[in-house]
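Presented below are the structures under discussion, each in the form of structure tokens.
Nothing in this text is a laboratory measurement; each read-out follows from the coordinates by a stated rule. Remember, predicted model here, so these are calculated numbers, not experimental data. Cβ atoms are built from the backbone, for glycine too; each structure is taken alone.
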Structure I
Amino acid sequence: MKIGIEGQRLFRRKKHGMDFVALELVQNLMAIDKENEYYVFVAPGPDKCLSSTDNFRIIELNGGSYPLWEQLALPKAARKYGCDLLHCTSNTGPMFSKVPLILTLHDIFYLETVSLFRKGFTSYQKFGNMYRRFVVPVVVKKSRKIITVSNSEKIRIADFFGIRNNRLSVVCNGVSKRFVPVTSPELLAGIKSRYNLPDQFIFLLGNTDPKKNTRGALIAYSEFLKISPVPIPLVIADFPEERLNEILNTEGLGTLLKHIVRLDYIENPDLPAIFSMCLQFLYPSFIESFGIPILEAMACGAPVITSNVFAMPEIAGDAALLVDPKDPTSIATAMGRLFQDQQLRASLREKGFLQVARFSWRKMALDYLEIYRELYSGNNKNC
């Protein structure tokens with residue numbers, strides 16, 4: 001069987017959620033499948049994080065912009081290499097592929113009318129929403145198999161597209177083995193020095209996408225400082241300085257700046273040490289189809305505060321404090337509880353390790369391999 005895998009953004013340096021999922025898929029398939037032939041199609045980039053093996057060919061395609069690469073270069077390459085299946089890993093795919101498609105549809109938030117031009121999106125994000133809104137319904141209709149990442153999102157996708165058959169399945173994400181508690185004093189001191197981190201801090205992964213609720217988290221932090229006997233600093237990563245200042249000024253929270261440490265993009269290998277050092281990890285998103293950072297933080301022993309909506313309760317289980325993301329006071333109250341209650345922090349830490357054990361990138365790859373085999377077998381029977 002010849003399997004094509006779309007990994008357009010795998011070679012870019014600043015990877016995010018879906019990029020890491022695709023990378024883990026390829027790396028774990030490399031470890032478990034020595035029989036089938038794979039063609040991994042990537043756009044050129046500086047981070048050559050994959051190399052070809054006996055049965056995996058990493059193929060760099062020069063195809064221009066994202067839409068042109070995906071709609072023209074990708075299906076052409078899949079035909080050229082004789083792929084029996086083409087797995088598109090990041091919500092979109094070619095609308096006119098002659099190779100049978102498998103689509104990983106992580107979420108459908110961009111298909112909701114209210115989200116297209118919501119204030120707070122960058123121009124790039126607005127264009128991406130427009131592109132996905134046009135392409136995804138066509139690709140969903142044409143795909144032989146659609147995979148999503150949680151039962152919560154499966155229900156939403158099934159209702160939105162009216163899918164009432166086994167074309168839609170769930171394959172959960174996992175957690176990289178590098179996410180474990182970091183205890184080495186030398187390593188911790190090195191990361192602390194590199195990022196100029198305070199001795200104690202609350203950690204927030206910022207994001208300009210409004211769904212991540214960075215504004216709400218900052219308002220909640222201001223309320224937390226009012227009830228906390230100690231002004232614990234907030235470390236916020238991957239959030240532009242101008243956006244941070246805009247939110248603080250708009251909300252009348254300019255005095256918070258002296259308590260905030262803003263970081264740029266954190267290299268993924270450095271995250272376990274930062275999770276291990278933080279007093280608590282904030283993840284109060286409005287919407288998530290999964291929420292990998294929830295598990296990454298738990299795997300490093302960090303107490304987690306996350307939202308009580310969409311897939312986040314499903315992924316967090318009973319190992320996190322769940323809050324109403326629309327209510328900053330709810331978030332601030334949870335922050336105060338965690339800070340004051342050492343027993344609660346210890347309990348969430350132990351529950352977190354148990355919760356993380358339910359998720360594995362290897363299991364994800366095995367599930368996908370079984371789907372490839374079933375679909376290939378079904379295609380041959382129909383010939």
Structure II
Amino acid sequence: MRRFWSRLGLICVLGLNLGCAQEKQSVESPRTLLRWALGAAQIDPLLSQTSVAKELGYFEEGGIEVEVTPLGGGARSVPLVASGQAEIGYIGAEPMIFNAVERKDAGIVLIFNQNRDPLFRWVVLPESPIQSIQDVPGKSVGTLSLASSGTFYAKGELMSLGIDPEDDVEFVASGTGPSSVALLNRGDIDVLVQADTILAAMELNGAVFRYLPTTEYTDAYFQGGLFVRRDYLRTHRNEVCAYVRGISKGVEFVLENPEAAIYIHWKIYPESKPRGISEEEALKFSLGVLKSRMEKWDPSDEVVQKHGAYSYEEWMKIVQQMGLSESVDEAMIRALYSNELVDCANDFDKEEIRKQARNYVVE
């Protein structure tokens with residue numbers, strides 16, 4: 001019977017039966033299913049905080065269950081959430097700002113500032129003549145997909161440098177891993193813009209890149225976040241509250257004991273464990289990927305030192321850098337995000353979670 005419901009849960013995640021959440025709740029347990037349309041292309045160690053929250057009951061104690069589907073692009077999660085085929089999505093700041101400029105409203109609101117620093121970097125081959133992002137006009141830029149947060153991030157950074165991302169640069173969907181490295185090596189793309197975890201994984205597999213210098217845009221940047229429909233937040237505030245609190249607890253655990261988090265992640269998602277290498281090598285690889293991201297979850301050195309919190313000043317820095325200050329007003333920007341769940345997300349004993357992480361025994 002458990003196997004049956006596991007398969008039913010998968011069908012729910014894929015959006016093939018929109019009534020699954022309610023049916024599963026009433027028959028199997030009182031927990032509410034939240035479907036997370038993940039912006040990443042695959043379930044890798046960047047999801048370890050969620051795996052920890054699943055395994056250690058952080059979600060369960062809030063009366064929820066979380067299922068994840070990787071999409072390969074943050075913008076792809078918007079129509080799924082907007083249409084009710086998923087409850088949670090992730091998107092970068094730029095698409096939200098572009099929508100505000102164009103007076104578009106998908107009915108969504110950012111509710112959790114997950115990654116507090118930029119995820120994306122510009123890289124080239126070591127011998128490339130390109131020395132800075134200012135050298136990119138007239139070149140081709142590879143990104144995960146044309147709907148990925150990385151593409152919108154790159155466009156925002158180009159705009160901050162006075163470069164037209166539509167006319168001056170050609171964007172190419174390069175995918176991840178070997179496919180994007182092959183395109184770069186063949187000269188089919190000149191520059192690659194990828195997330196930290198993807199770049200770390202490729203480098204751990206032997207790829208060699210040269211990172212282009214960061215700009216003022218990078219230094220002022222934060223990275224979008226998790227969103228829900230506004231009406232869903234109104235009707236399911238307790239469930240969304242439980243979700244962001246579980247994520248926050250998972251982050252504290254990961255920051256304290258990333259090695260244990262990797263083992264937990266492998267337990268929840270065994271297919272994510274690297275194959276064909278030793279346990280020691282698999283752990284080293286996965287830790288390398290996780291450590292490229294996890295410090296960006298830590299709010300301790302941010303403007304607002306709480307999990308999930310947004311700062312209006314940070315939003316306006318990005319708007320100004322993109323040259324869009326005259327196209328949006330304060331009300332339009334404040335409508336993009338909500339801090340109403342910040343207290344809820346931080347309503348737990350951080351030291352208790354840290355202690356649990358220190359004392360966790362890997363089975």
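To test your reading of the models, identify which of I, II gives 24 for relative contact order in percent (Cα under 8 Å, 6 or more apart) when calculated.
Computed on structure II.
Calculating FRET efficiency 1/(1 + (r/R0)^6) of positions 39 and 231 (r between Cβ atoms, R0 = 35 Å, to 0.05) for structures I, II picks out II as the one with the greatest value.
Look at distance in nm of label points 7 Å out along Cα→Cβ at positions 215 and 271 for each of I, II: the largest one is in II.
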